[in-house]
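Every number here is computed from the coordinates shown, using simple stated rules; none is lab data. The structure displayed is predicted, hence computed values, not measured ones. Cβ atoms are built from the backbone, for glycine too; each structure is taken alone.
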Structure I
């Protein structure tokens with residue numbers, strides 16, 4: 001992810017402190033939930049650099065999807081951002097995963113999120129949903145990412161669109177235009193509305209856009225897009241801070257976490273994810289299977 005990227009020379013000068021909004025107390029009950037679902041994944045399954053290090057040597061690109069679920073329990077499903085797929089195509093992806101507890105988290109198509117202004121987008125939304133519903137038990141939260149030019153000046157369209165979404169599905173919203181976060185009245189209205197609609201807010205932790213690390217929880221779940229810098233020293237400190245915050249949230253009633261790892265180079269994904277999962281176990285007592293290269297017997301037929 002290039003969003004918010006800065007030169008490595010600037011990283012040591014950035015304040016990576018995570019804010020702690022008081023309004024999260026309106027959602028978290030103040031005591032641990034009976035169970036916390038934790039999903040950790042990447043933005044794509046097709047990384048050729050993983051062949052021989054994570055995927056078995058000789059794995060073909062066409063088989064990456066079958067290998068990926070052996071190491072991660074969710075995927076930031078960006079393919080749906082570029083095209084609306086029919087149910088038959090989506091169902092084939094689901095069948096290839098062959099893991100009931102795996103979650104696809106589809107991104108709303110850009111034809112809706114970036115090019116419609118969220119006006120007269122109902123037919124496209126219906127077609128999109130008809131496709132992804134074929135994921136059945138593998139369907140995770142759906143997230144709507146608005147472009148950097150979608151300002152609060154269009155919030156009436158935005159709120160009307162959110163109100164039109166089916167409430168039996170789980171939704172998250174990612175906002176990037178700075179005015180959503182720099183005007184306190186607009187920010188309060190935003191998170192009050194999301195809380196009322198029971199729609200989550202994506203937290204995007206990237207070095208050059210600290211406003212997007214808002215840390216608000218309009219629902220008792222969180223979707224985090226962590227953008228690291230190829231295991232720069234600050235990445236480890238940031239992941240430590242995230243684990244400590246997650247521990248705080250869990251103790252106060254967080255029910256679900258989706259944490260998507262983004263890195264500048266493909267091999268850093270593995271080391272970063274293993275480090276993060278080890279820290280979750282150490283600090284929070286949360287166990288998530290780590291990505292580990294485990295050669296599997298290949299069929300001869």
Structure II
């Protein structure tokens with residue numbers, strides 16, 4: 001798969017394309033269905049399938065006071081999109097200048113001039129252009145003028161079923177919904193929308209050091225980039241992912257109230273692991289919430305609870 005940043009970086013001689021456009025934050029089941037529609041349409045037209053995404057989130061430019069928590073870094077989005085079998089991902093830097101383009105200029109310069117679009121796939125509520133002046137109908141009208149078809153997608157549970165889910169057939173897949181579930185700590189429900197466990201990325205850094213000394217359960221502390229979505233405070237069963245390696249872990253999110261902490265931390269005790277992880281960029285995948293955050297009266301009850309958390313993690317991950 002090819003990737004490039006900015007429409008002017010499109011490889012010379014790029015052929016006809018079917019283009020899927022969106023922020024694709026989190027690349028949830030609805031996004032995946034939209035991208036698969038684009039890939040199928042590209043195959044039918046003997047064209048390339050290109051996904052256009054934006055970085056940063058458009059809200060960071062047009063309404064910086066209301067920027068939503070980010071569900072996935074742009075690199076993670078590209079990785080997830082690649083798994084869907086697309087031919088290329090074009091990341092458009094979302095700037096003030098881009099936000100001020102008219103719908104017609106965006107179509108002419110990006111979709112037609114840059115990507116040679118033969119079809120464009122978007123969510124049915126997609127808006128584009130200065131002050132969100134363009135919608136699907138605008139895009140379709142421009143498609144007639146510039147020679148491409150528009151394939152709007154309705155991303156609800158009846159068009160993109162959630163296996164085993166009790167979701168209403170009219171419930172819409174959305175990144176907003178995932179953010180709400182993650183903020184509530186309902187990582188199992190978030191996984192139903194995403195089609196996989198929700199993950200948090202970061203670099204392993206030094207923490208207080210008490211996990212391996214006083215408690216006997218050394219943890220990997222993540223430095224999570226500002227603005228990323230993090231589950232509600234509590235303890236979770238999940239996976240510590242370093243490259244292709246996926247290790248079972250009990251994950252704690254919170255302020256360590258037993259030790260009068262104030263800074264919010266994300267740390268993981270990796271089961272049956274011994275090694276140096278400092279400086280590594282890793283991802284924690286959250287599978288199940290075990291309990292909320294609790295302030296203990298001393299070290300002994302805390303250690304007993306951690307032992308219980310580790311045992312519960314093994315059961316939640318079906319390791320025993």
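A compact table of results
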item	result
Per distance in nm of label points 7 Å out along Cα→Cβ at positions 94 and 230, the highest-valued of structures I, II	I
Parent structure of the calculated result 147, given that volume of the Cα convex hull per residue in Å³ is the read-out and I, II the choices	II
Top of I, II by relative contact order in percent (Cα under 8 Å, 6 or more apart), largest first	I
Of the structures I, II, the one that 24.5 was derived from, the read-out being mean count of other Cβ atoms within 10 Å over residues 22-29	II
Given 20.9 for mean count of other Cβ atoms within 10 Å over residues 118-125, calculated: source structure among I, II	II
